[in-house]
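Please find the structures below.
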Structure 1
Amino acid sequence: MPKAVQDAGATRASALPITLVCGEEEFSVKQRARELWNQWCQEIPGMDHEILEASAGTVDEALNRIVKVRESLQTLPFFGGDKLVWFRDCTFLGEDRTGQSATVTEALAGLAEEWKTFNWQGLRLLISSGKPDKRRAFFKALDKLATVEHFASLSDERDWADRLESEALQRIKAAGKRIQDEALGELVGRVGPNLRALHGEIEKLLLYAGDAPELSIDAVRLLTPLQKQAEGFALGEAVGDRDLVRSLKVLDEELWTIRAGTDKRKSEIGVVYGLISKFRLLLLVKELRRLGRLRPARDYNGARTQLASADTTGMPTDRRFSPFAAHPFSVFQAMKQVDRWEIEELVRAMDRLLEANVQLVASGLDEAVVLQRLLIELIGTRPSTRRRS
């Protein structure tokens, strides 16, 4: 599980009546909140503990949830003793439309003011939520009243692939199975930095495996779709593998997303820029292999160890121009793929990508035709023979 950033000091955590578990990494937030709630229930057994669902799709629903938590905290336990309350999966502490409502913001601010002078003796409150808006009065009050554990998005962490590999191996081993090294790399690459999706895909793979002792790469490719957070890497990986059929299929999906407008961050020019980044990395890895500064790597752990101990003398710190500054998982993928490319092909590919960029901007040609033709010219229509450099 990703390590939480605990905003409240550990020395005062035990004295605080409120714990806020929050962040973009939904799976980790839910897992940690459940773990903490079970721990509290073991420490303080009772019949009056309450779990209040805190998700809300409208302003009225959010106001109703606020009233419920206020009432719960003010209601004494029927049998006496201490009381625990879990305000679970709160959806209106962030920057969504409901959370940004002035009515909701004011109601939360009023609740925070009450809690500052509230008699918390015999009470504990657990709040679990997505990423909160730290500019609000409610969060600023909680920062003083509560222990805050924040789970940032895995995509912000340099070692997200390590975390997913570790989580996957632990889950697969617990099920009494093994997974091929290449299959593990494929699984992590397809899922991307998303723990919840990872666990779901592992469940499917385990069911599919049946009595077989090992999860194969063929099973991963058959059952595991590209998750949204991994889609941005999919085209580059397919092209890097010199798989024309897969590349054209991924491109078609990308173009559909762009033209449907479901992701405003994507564009045809962005597709070209992504391929430029991929070929730049392949070119750099190829040259470092030729110079003996990088060696072939059979598995991700070996590649990561090699990158961590490599001589980086004379290399830039900008990740765009140095494999040693890039994400280790991206470099590992490139280290596996460079044997499919000659250095001259990679240089020509960079020239062709520049031409495609100009065509998209100035020629008026259909973007899909430009990009499809680009992939065919980059990869070729025949499978590439793997060569050792």
Structure 2
Amino acid sequence: MTEQGGGFTTMAGARAEGEAPSLGIGILGYAFMGKAHSNAFKKIPYMMYPPAAIPRLVGIAGRDEAAVAEAAKRYGYERYYTDWRAMLENDAIDVFDNGGPNDAHAEPCIAAAGAGKHVFCEKPLARTAEEAKSMLDAVTKAGVKHMVAFNYRFVPAIMQAKHLIESGALGRIFHYRAVYLQEWIIDPNFPKIWRLDKSVAGSGALGDLGAHIIDLARFLVGEPKSVMGNVQTFVKERPLPDGSGRGTVDVDDAFTALFEFENGALGTLEASRFCQGRKNHEVLEINGEKGSIKFNLERMNELEVFWAGEEPNTTQGFHNVLVSEPHHPYWKNWWPQGHMIGWEHSFVHEFDHFFRAIVNNTAVDPYGATFVDGYRNAVICDAIQQSAASGRRVDVKYEA
């Protein structure tokens, strides 16, 4: 079976003057990211108000029929599919949202672009730079809007840091240091799931966690000139999920990297899934000539800031700033000052940004991550692995 559900009527051309158009959504994947994305679609019409577009949940695809049928019922999709190809044949779908595993990114996204759908894809964009380049070429040729789900760009505190850097408030940037630490696979008896299989995931902590802090490095500081990397796999064999024996783990459990940026700044990056006590510990610090900024994802509504030249013995030192004022990014859509938002809201912001670019025919970049950013991220990930294998510094080189 490939399709189930009721009929639909197209809103395009039938809406009242001034009413936001609908955008038909077809999503691949119903688990973690399918849930996060669907939650964002539901919130956009009444929270990002007035909305640029009303997401219409047309179709959801997944391999397990019982699970995808339940997801369609739970989230409110009109139809479910066990074949994403059949879903892409539905003319009511304007936007293809790929929340599948990494090995299911390239082929569906390329097909969606060829069918004239705008394409949104989870990170990492692809398993390798070569694969990412084929996806970039496809969306470029098709002339559709494209975006990669680097949702941490859309945390208000991160966007505020971006604006501060753009304004020159930090002056020349000297250092970027970032860690992304979790603990969830530290048990050696944790099974070899798809994230621990190179043929599916492409890499381990590097692509899963490192891709985020690499993207924020490019977003906040600039392009890297060269990298030196090291990777380690601490548990080299794990039980297979079906209980049939043990399998070799062929991806990294952790990585470290040194960056030299084109603007002369230096960077240190680290990601690991072997850090006891760390659930989702993403922390970054940027040091400039006029000040410093520190961000902790687990305290995502705050920034620690330091400004040089402040009066000693009064306000000198780092300040903990609550990023929840009406003038801060996105806050006019949410609650009164001090009433916090959470991790889920970054998805609301990024999809609203993408939909506005579609409806208004504006650029997704520089604040949204396009497939160009996804490709460049993959180039950097590949360079880190090449450096780890050779023990040498590797220059970062993008294709035109």
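Supply the structure label, taken from 1, 2, corresponding to FRET efficiency 1/(1 + (r/R0)^6) of positions 89 and 257 (r between Cβ atoms, R0 = 41 Å, to 0.05) with the calculated value 0.90.
The read-out comes from structure 1.
Looking just at volume of the Cα convex hull per residue in Å³, for residues 137-328 alone, which of the labels 1, 2 belongs to the structure with the highest value?
1
Matching task: 1.6 is the computed value of distance in nm of label points 7 Å out along Cα→Cβ at positions 129 and 377. Pick the structure from 1, 2.
Structure 2 accounts for this read-out.
For structures 1, 2, which has the highest computed value of relative contact order in percent (Cα under 8 Å, 6 or more apart)?
By relative contact order in percent (Cα under 8 Å, 6 or more apart), the leading structure of 1, 2 is 2.
For FRET efficiency 1/(1 + (r/R0)^6) of positions 113 and 177 (r between Cβ atoms, R0 = 35 Å, to 0.05), which structure out of 1, 2 has the highest calculated value?
Top value of FRET efficiency 1/(1 + (r/R0)^6) of positions 113 and 177 (r between Cβ atoms, R0 = 35 Å, to 0.05) goes to structure 2.
Here helix-only ellipticity at 222 nm (-39500 (n - 2.57) for each DSSP H run of 4 or more, over all residues; to 500) has been calculated and equals -17500, so which of 1, 2 was it run on?
1
When FRET efficiency 1/(1 + (r/R0)^6) of positions 201 and 345 (r between Cβ atoms, R0 = 30 Å, to 0.05) is compared over structures 1, 2, which one is greatest?
Across 1, 2, FRET efficiency 1/(1 + (r/R0)^6) of positions 201 and 345 (r between Cβ atoms, R0 = 30 Å, to 0.05) peaks for 2.
As an exercise: percent of Cα pairs over 38 Å apart, calculated from one structure in 1, 2, equals 36. Which structure is it?
For percent of Cα pairs over 38 Å apart, the value 36 is produced by structure 1.
Rule-based calculations on the coordinates, nothing more; no lab input. Note that the coordinates shown come from a computational prediction; the quantities given were computed from them, not determined experimentally. Cβ atoms are built from the backbone, for glycine too; each structure is taken alone.
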